[in-house]
Structure P
Amino acid sequence: MPSPIPFFEAINAYQNSAAINAAINLEVFTAIAEGVTTTEALAERCSASPKGIRILCDFLVVMGTLTKESGRYGLTEDSAVFLNKHSPAYLGGTVRFLHSDTIKSAWADATEFVRKGASVLPETGTMAPDHPVWRDFARAMVPMMAPPAEFIAQTCGMAPGTPCKILDVAAGHGMFGITMARHNPAATVWACDWDAVLDVAREHAHAAGVADRFNTLAGSAFDIEFGSGYDVALVTNFFHHFNAATCETLIRKLHAALGPQGRVVTLEFVPDEDRVSPPVPAAFAIMMLATTADGDAYTFGEYQRMFANAGFPKSEMLDVPMSPQRLIISSK
């Protein structure tokens with residue numbers, strides 16, 4: 001029978017995200033991981049009212065992010081990995097970024113950005129030069145990007161000891177180039193981004209022990225000189241901010257910067273040709289509509305055409321393990 005429940009669930013979805021955000025701020029998941037599992041003990045540990053903790057935790061059980069048995073709360077497999085501060089895959093910073101005022105304000109009037117066909121944020125949305133959101137992004141996204149970075153290093157990196165010159169475009173946290181350099185002691189990285197963002201990448205390069213092979217190029221990827229002779233150009237989560245013609249302009253610039261056997265490695269949310277599957281890449285298009293002046297989630301066919309027009313005759317696509325994203329490898 002027809003049911004209004006799916007519509008109520010969709011309309012009230014903001015309550016789910018707000019509850020998870022509150023639980024992260026109060027360290028509810030971390031406290032439960034430490035063995036604090038009753039309402040009274042959690043209220044004391046999290047500096048909150050027993051009533052508030054009871055209702056929040058029961059709601060999280062209903063959502064499926066906590067369990068409850070004999071009055072004690074527990075973590076699900078997913079929340080134990082991603083929402084416990086002691087876990088190396090902790091995504092609390094990512095959640096805070098996605099709940100930042102900048103991102104939330106982009107959704108304040110969805111009717112208007114749909115009518116306009118572009119973000120209603122000031123200037124060019126989040127793509128304004130030196131937008132502070134990208135420094136926050138660089139600090140927040142490392143745990144989420146670590147598995148794809150390892151996959152790229154294993155799939156696209158050269159054998160350890162083989163010299164490899166890597167260009168990391170819109171490097172952000174820098175972990176993609178850093179991970180390739182960590183796998184190959186003969187690899188050198190040139191990371192391009194705004195200088196304030198590169199400060200974060202430099203910190204990560206020092207922590208990973210590759211700072212002596214990590215170079216930076218501060219400025220817009222469309223304006224600065226990349227140099228030449230690169231073996232690999234990494235373009236991770238960047239093309240979706242622009243229209244296809246702008247993407248082609250950058251791809252042509254990358255073609256000129258690569259050596260004769262060079263490759264562009266693109267990590268993106270790539271929906272199928274029907275644009276409604278898989279769910280996460282397909283849904284990403286509306287995020288670009290809300291936050292950018294001209295971005296989109298492009299299909300593999302569209303990427304093939306962009307790269308072919310820019311001088312790359314062959315592109316192949318791989319699914320990335322433990323990620324909704326896909327990897328496109330384009331060869332000269």
Structure Q
Amino acid sequence: MVESKSAAGPSPQLFFETVNAYQRTAALKAAVELDVFTAIGEGGKSPQELAAECGTAERGIRILCDYLVVLGFLTKQGNRYQLTQDSAAFLNRKSPMYVGGAINFLLLPTLTDNFKDLAAAVRKGGTVLTNEGTVSVENPIWVEFARSMAPMTTLPAQKMAQLVKLAPDRKSKVLDIAAGHGKFGIAFGAAYPKAEIVALDWASVLEVARENARAAGLESRFRTIPGSAFDAEYGSDYDVVLLTNFLHHFDIETCEKLLRRVKSALRKGGSAVVLDFVPNEDRVTPPMAASFSLMMLGSTPSGDAYTFSEYERMFSNAGFGHTELHTLQPTFSSVVIAQT
């Protein structure tokens with residue numbers, strides 16, 4: 001139970017902060033749409049200057065920026081606003097680490113509407129808007145995911161490619177299941193010049209992956225398999241199979257069924273590599289990983305954020321051997337690697 005930190009006794013502060021949390025989302029969305037963080041840039045800006053640059057009323061931009069100071073996205077000295085270190089890195093459009101475009105996916109009504117009647121989802125134990133939720137066949141949200149979320153994957157993709165060692169002097173094959181933007185497979189292609197990357201996803205999503213492969217100069221070593229991860233023919237003799245942000249959409253039995261297919265596609269000594277939100281065994285820490293279970297409750301029939309011990313059992317039941325866990329600091333994700 002979360003208790004008040006006030007020495008004076010119980011406080012309704014957490015209640016009101018949580019009930020009004022929609023205003024936090026709205027304020028950040030408005031700031032990104034108005035390009036406030038880019039307008040502030042490296043130097044401090046006054047409300048008058050920001051109103052002129054962002055095309056807003058001076059009163060409106062002042063109130064918005066003051067609220068962003070309260071939230072911790074901006075600082076304020078006198079009458080001038082400045083970016084925090086995090087905002088400069090991730091919300092200034094000129095930064096190579098800019099992630100503001102992720103709101104185009106994260107705030108899709110297809111996702112947010114799942115939480116308008118969360119009590120019904122709790123009663124049912126899964127999404128209530130449709131039978132399959134976000135895992136329905138050819139769901140168009142995954143095209144938006146591929147376009148909007150790709151910038152957030154650069155760092156974890158590079159770190160993941162460093163964890164899995166392939167021989168740089170021999171040809172290897174990497175299968176990227178539910179590839180989306182293709183960035184994880186592309187990171188392996190960049191790290192290993194003789195690696196062939198095979199991306200599997202819905203045909204419409206693979207168009208985005210192919211664009212990214214061409215931009216990375218990997219088109220000659222990049223091919224695709226359109227279709228469902230549960231039905232498409234994978235091929236064989238892969239050195240690595242990637243499962244990034246995918247298994248959490250399904251129940252354990254379904255995950256094990258998929259992992260058996262993965263194992264049959266790997267060569268002896270190959271690795272299955274999962275990137276996901278992995279909570280501790282208490283299921284309430286760390287906060288970002290643990291809270292992801294609620295996203296799965298609202299948006300899928302039976303998905304969850306699985307602990308490492310659950311992944312160990314899934315891989316063991318699918319016939320894998322040694323399984324290990326790696327955290328990817330400073331990201332919120334972890335990597336589970338299982339050997340054949």
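Here is how the numbers come out for the structure above:
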item: Given -14000 for helix-only ellipticity at 222 nm (-39500 (n - 2.57) for each DSSP H run of 4 or more, over all residues; to 500), calculated: source structure among P, Q; result: P
item: Among P, Q, which structure scores highest (criterion: mean count of other Cβ atoms within 10 Å over residues 240-247); result: Q
item: Mean count of other Cβ atoms within 10 Å over residues 264-271 from the coordinates reads 24.0; which among P, Q; result: P
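A short reminder: the numbers here are calculations on the coordinates, not readings from a lab. These figures come from a predicted structure and were not determined experimentally. Cβ atoms are built from the backbone, for glycine too; each structure is taken alone.
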